[in-house]
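The structures considered in this document are given below.
A short reminder: the numbers here are calculations on the coordinates, not readings from a lab. Everything numeric here is computed off the predicted structure, so don't read it as measured data. Cβ atoms are built from the backbone, for glycine too; each structure is taken alone.
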Structure I
Amino acid sequence: MRRLLPLFALVPLVALTADSPAAEKDARVYEMRTYYAASGKLDALHARFTGHTLKLFEKHEITNVAYFTPVENKANKLVFFLSYPNKEAREKAWKAFLADPDWKKAAADSEKDGKLVEKVEQRFLVTTDYSPEFKITESNAARVFELRTYVATKDNLGNLNDRFKNHTVKLFEKHGMNNIVYWNLLKGEKDDDKLLIYLLSHKDKEAAAKSFDGFRKDPDWTAAREASEKKGGGTLTEPKGGVVSEFLKPTNYSPLK
């Protein structure tokens, strides 16, 4: 697939210092979109993004942040992240994008033999106050990303965030994990009192497993977990489905790599 180099010039490529928190809170609204491609249509979906969608997003002031496919992609997924100054700007931008004649033509031409996307999921996100400064950068080294979603138990999202802020983020770095960004849901979204979503990067899946093994055995982690659970009245994440991990690889047109 052709690599879309001109697009990257529109996005600032600045080194990410993942172990230092942002000087001030990132006020942008992020959108996580998951597309489930129709059978046999994932390559055509990628081609529509490289040939049309990414440039049209930029035209309408929608910032392309990252595009991923799961390492094990049985569901034919494309997971991507966009950003906007605020939710109102997002609505205005998408209205203009969907009305753009160039987009209408690209969509119609690409779907002559059937629709490309069976289902779309979306979430609106804001960075936490302890997230490293999220800058879009292209790494020179091969790496995989890990998207982790935590569902907090009732009234414990604050305690969960506190544990990450005061302990977990630093311990991840100690054990060789690279903190990329941490998000909660935008206020007003369904489950905005429950979800923590974040991205890590690792050299590969084997390195991730080794890092997490060391992290879980770390006495500092054990002490932090026990103290936080005592304060929260039990586990801070739901026992079933409370922690979901998915390994992702960037597409060749993703600004973040």
Structure II
Amino acid sequence: MPALTDFNTITFDCYGTLIDWERGILAELRPWLARHGKQHLRDEEILEAYAPFEAACEAATPAALYPAILEEVHHRLARHWKIAPDPAIARAFGQSVGNWPAFSDTPAALQYLKRHYRLVIISNVDRASFAVTNRKLGVDFDRIITAQDVGSYKPNPRNFKYALADLQRALGAKKSDVLHAACSIFHDIVPAKSLGLATAWIDRRRGDSFGLSPDAASGGQASRPDFIFKSMGELAAAHEKQLPANG
């Protein structure tokens, strides 16, 4: 069993791990749904409809920027709920990433971890959207790798291969130096483990489901992370406990 102190670099999924994308997406979709008589839909119903559409769009158009992915998802949700499409609302949804809030524990945890690790983003987003998000996170990341840079979206292992090559070139980081922290088994833990990366599952849903993953049934050895934490704050606290007494 590895220790958190065995690593010098942590790579993070952003949306769902550092940023509360479920709350952000629901805040954007609920007013639109209410205007069309769909206010009765439960949060889980909305998220369970959203997730497979996003994954399908990302797989079908891997070179599309994330705002365009979100626009198309909005159009598909409109068809799914038999709502007349509204291109202006769909475009606004595509530009909404910067509105999504950080989890309350994220900035302090990142500030603590920055004192001990190189911090890296590996995210299914575009550079412009992440630049707005980054203002909420409270640290300067050592590297930022987006789907726009790679030309594909996680769970494609290509994103992690690209990241590992980038970290080796830019930071001299070996695979054994890197811990990947993420909330999604489907998007992150499975493909990262397939390449031999150590992983930490940030289980913000307390095992309830895999959140906005389209494949809540992902399981077995391929999805078993090396560490499980309920929050970023818990990861930071666990690291602090592993430091030597004079650390």
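One of I, II was used to compute helix-only ellipticity at 222 nm (-39500 (n - 2.57) for each DSSP H run of 4 or more, over all residues; to 500), and the result was -8500. Which label is that?
Label of the source structure: I.
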Next on the checklist: For FRET efficiency 1/(1 + (r/R0)^6) of positions 48 and 120 (r between Cβ atoms, R0 = 35 Å, to 0.05), which structure out of I, II has the highest calculated value?
Outcome noted: I
Next on the checklist: Given a value of 3.3 for distance in nm of label points 7 Å out along Cα→Cβ at positions 104 and 160, calculated from one of I, II, which structure does it belong to?
Outcome noted: II
Checklist entry - Of the structures labelled I, II, which one yields 3.6 when distance in nm of label points 7 Å out along Cα→Cβ at positions 112 and 152 is computed from its coordinates? => result II
Checklist entry - A value of 29 was computed for relative contact order in percent (Cα under 8 Å, 6 or more apart); which of I, II is the source structure? => result I
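I, II: which one has distance in nm of label points 7 Å out along Cα→Cβ at positions 64 and 80, as calculated, at 0.7? List each step's numbers first, then the result.
Working: I: 0.7; II: 1.4.
It must be structure I, since only it matches.
For which of I, II does Cα Rg over 2.2 N^0.38 Å, calculated from the coordinates, equal 1.05? Each step should come with its number before you reach the end.
On the way: I: 1.05; II: 1.00.
Checking each candidate, the match is I.
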